[in-house]
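See the structures that follow.
Just so it is clear, none of the values below were taken in a lab; they were calculated from the coordinates. Fair warning: this is a prediction, and the values are worked out from it, not measured in the lab. Cβ atoms are built from the backbone, for glycine too; each structure is taken alone.
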Structure I
Amino acid sequence: MWLAVLAACAEVPPRPPTDTAFPVPERWSAHRDVPPTAALERWLATFKEPQLSALVHEAISRNYDLAATAARVEAARAQALIEGAGRKPQLDFSPGLHRSREVFDDEGGPQSAFYQTRWTLPFNLSWEIDLWGRIRAAREAAEAELSATLEDLESARLSLAARTAQAYFELAEAALQVEVAETSVRDRETIAKLVQGRFQRGLARGLDVRLTFTDVENAKAALARAQNQREVAARRLEALLGRYPAGAVRASRALMDLPAAVPAGLPATLLARRPDLKASLARLEAEDWRVASAKAALLPRLTLTGSGGSASGEIGDLLSPSAAIWSLGAGLVQPIYQGGRLLETIRLNRARVEEAVNRYRETALGAFREVEQALAAESWLRRQAQALAEAVAQTAASRQLAVYSYRQGLTDILTLLDSYRSTLSAESEHLAVRRELLTNRIGLYLALGGGF
């Protein structure tokens with residue numbers, strides 16, 4: 001009776017993806033006004049940027065970290081085969097040579113020695129009959145780990161594609177920031193010449209000249225910082241591509257417009273789409289199977305053994321039918337007392353199941369947070385970009401008025417210099433927000449588990 005009970009306990013419970021311990025809404029809270037549609041599966045083409053597509057595929061084919069993850073998949077596949085090997089018969093071949101010496105005492109005479117040589121060619125067979133599914137459960141656990149590792153690989157591919165695209169946009173922004181800084185230096189030098197000319201005609205103070213040349217040097221320092229940021233972004237992208245980080249890669253000289261609004265799909269579909277969630281659920285299933293295997297280890301093990309081959313005192317007679325030997329046997333082993341090791345193994349695996357359950361729920365909660373945050377961020381980043389675009393236009397107009405007023409003697413040098421600083425700041429912030437919109441969109445694609 002107790003054997004049947006323990007055998008029934010060796011089964012694993014169902015693990016539906018929706019077991020999150022918190023309610024999943026029907027629509028995204030940051031996307032309520034958008035009708036639910038199927039989530040986008042291929043996002044790279046929406047940017048319509050051939051260079052970006054080429055760099056992403058180069059990263060996928062050459063990135064070393066991704067190659068290491070792919071190697072872990074092969075290791076997990078081999079481990080699954082190792083765990084399942086115990087369900088099959090095990091056959092060994094162990095040829096041997098045995099030579100012995102025996103001494104005999106003759107009555108009233110000297111001792112005599114007898115030498116014997118024995119050649120053997122035995123084959124040994126053993127096969128554990130998996131009555132209660134212990135070996136099968138261990139194999140299922142390894143298969144679940146393999147599934148999780150495959151999902152890890154897919155997650156790593158998506159993450160690498162997203163990071164490459166984001167690094168590309170960072171490089172594009174950095175290049176444009178350099179152009180803005182270069183323009184700022186030229187404009188400040190033009191103002192410095194204007195003020196110096198007015199000073200020579202007695203229309204400006206020496207302090208005005210000093211202030212303008214100080215402003216020129218500050219602009220040059222800002223240009224050097226922008227150039228350094230461009231090199232940093234280039235090397236970061238090259239490292240993702242598996243190239244030597246020489247800072248030689250260049251991106252497009254323009255930040256593309258944001259593609260059309262992305263279909264986010266239904267929240268519930270996220271649980272079955274994101275690779276990291278599928279990997280977490282597969283690891284939970286692996287722990288369930290380890291519990292089943294540990295329970296089955298309490299039950300008797302039935303092992304069949306056999307051997308066959310030949311044995312003879314002469315090597316030439318090994319193939320003779322008269323030299324054939326064989327044996328068959330069966331053994332039953334029932335664990336009785338092992339210092340509590342088997343029961344504690346069950347407790348250990350149950351604790352790991354509880355850990356895996358909560359890790360899955362935490363991963364699911366984090367996935368929903370990432371999507372909601374990316375959806376909400378796109379809304380306010382759009383508003384911020386629109387406001388900054390207006391600020392760029394206003395500062396450009398105010399700068400022209402400041403130059404005219406300074407030429408007419410209607411304003412001082414500080415007002416003129418401040419107008420140029422305001423223009424530089426607005427243009428730089430506008431570029432940064434446009435890049436944030438693009439990187440946030442990539443983050444949204446990644447959070448939704450969409451392929452590239």
Structure II
Amino acid sequence: MPQSDIPVQIVGGNQFGRYPKISEAETYNMIVSDGMLVDYAGYKLIQDLGGVGRGLFSSTRYGNMLAVISDKIYVISPSLSAELIATIDTAEGDVFMAENEKKEIAICDKENIYIFNYEMSTLSTSVLDFQPGYVAYQNGYFIAPDIANPVWRLNDLVTSTSWPNDASHVGTFQTKSDIPLACFPFPGRGNVLFVMGSIGTESWFDLGQQLFPYQRSSGFNIDYGCANQATIAFGDNIVVWLAINEKSGPVIVMSDGNDIKPISNDGINFKLAQLTKPQDSYGFLFKQDGHLIYQLTFNTDNLTYIYDFTTQMFFTVCNQYMDKHIAKKVVFFNNAYYFISSEDGGLYEFSTKYSALNGEEMPRIRVTPPIRSPDNLPFIANSVTFLVEQGDSNTIQRIDLSIAKGGNESFSNINGKVLNRVGLRQNRLIWWNLGRTNEISFQLRCWGLSRFVLGNGVMSVYQ
């Protein structure tokens with residue numbers, strides 16, 4: 001029987017199909033960089049403030065972070081010490097923050113808007129006749145939607161806690177019969193403001209008009225709203241969010257201000273359609289070593305995906321128990337990334353310099369796409385080998401291999417190999433005698449507290 005070599009796609013993201021027979025290809029806690037599979041960012045607890053994380057904000061002008069943990073607001077200094085400054089009326093739910101040019105930070109908990117003046121060290125409650133669902137800042141105004149009515153509001157230019165109910169400070173949602181959920185300036189688009197509802201989004205421009213400063217774009221709107229304001233994230237001149245409208249289920253989309261583009265693929269969309277509560281979700285954008293990444297967590301469904309805009313791939317991320325990732329909101333502060341947790345009141349540093357999850361092992365798993373012969377005839381899998389970094393760790397590292405032959409419904413018992421100790425840098429692993437089949441998938445699981453670097457592989461077959 002002639003021997004041939006077939007490429008094995010070790011390096012890749014989530015390519016699972018609707019059903020296991022199509023593909024179960026998935027990658028946990030790793031991403032693709034320079035054509036190799038490398039670790040996703042790990043994290044380390046900086047301090048535990050108690051309670052549950054709700055919101056985090058980094059102020060360049062103030063030089064500090066603001067964290068809302070349960071019903072408490074903390075100021076976190078560059079030395080990462082935390083000072084309790086106030087207690088608010090709510091203890092759960094998403095919190096949004098924005099800053100103006102008057103040394104004030106608005107804090108919205110979907111019930112009230114609090115104004116923190118960091119020059120005077122005071123926290124004041126706004127006088128509201130509406131229910132705010134979000135807060136943003138643009139051109140002198142704090143801006144908030146009224147999530148009980150089809151209008152959105154501007155605060156008073158002089159008194160930030162005042163939100164006048166008059167024609168100069170109230171905008172209407174006009175495109176659809178909808179309620180606005182979020183208003184935010186589009187990054188890199190100057191005076192453009194997006195007003196986003198549950199099933200549609202409008203684009204407005206600040207023209208500085210005397211009666212009402214904004215005018216709606218009559219030639220552009222988006223036929224999607226958002227499933228939850230907390231999934232909206234912006235950076236690098238794009239906005240990405242979990243979108244929904246009256247005709248379709250949840251889909252992950254992005255916009256550059258001129259157009260909208262779905263980024264979720266067939267497999268991801270099928271998974272989203274199976275969620276029990278997609279609206280219980282939150283997301284953020286951050287950069288990992290130059291890769292712009294959107295992380296989206298479905299809280300009730302215990303699931304977290306990331307999308308890497310650099311490689312245009314999806315991956316799955318999780319905690320040490322294979323549950324959803326714990327990060328709720330990430331900010332860049334003091335030349336590092338920090339996040340608050342949805343599971344506790346911890347402040348964590350988030351970086352690829354950590355190859356563990358606060359000292360616990362990070363699950364790193366790769367399931368490859370199925371390999372089939374072009375004529376679907378059986379073959380004998382003689383061996384599989386792939387590139388791996390070895391000889392760089394002082395701790396024990398191991399890679400387990402298991403295989404699936406019957407349509408990816410189940411995987412075999414594991415066959416593990418311990419990686420070489422420091423200084424022994426052989427660059428591949430090989431497994432022999434994999435058996436006879438007409439299709440095969442490989443599952444690799446990396447064990448250890450140090451980094452892993454994997455390359456693509458080759459399977460030797462007889463037919």
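Structures I, II were shown, and Rg and Dmax of the Cα atoms in Å, for residues 347-418 alone at 27.5, 87 was computed from I. Computing distance in nm of label points 7 Å out along Cα→Cβ at positions 219 and 403 across structures I, II gives 1.0 for structure I.
If you line up I, II by Rg/Rh (Cα atoms, Kirkwood Rh), the top spot, with the largest value, goes to I. Work out the source of -22000 here, i.e. which of I, II gives that when helix-only ellipticity at 222 nm (-39500 (n - 2.57) for each DSSP H run of 4 or more, over all residues; to 500) is computed. Comparing all candidates, it corresponds to I. Work out the source of 1.00 here, i.e. which of I, II gives that when FRET efficiency 1/(1 + (r/R0)^6) of positions 99 and 155 (r between Cβ atoms, R0 = 25 Å, to 0.05) is computed. Only structure II yields this read-out.
Looking across I, II, the calculation of relative contact order in percent (Cα under 8 Å, 6 or more apart) that yields 18 traces back to II.
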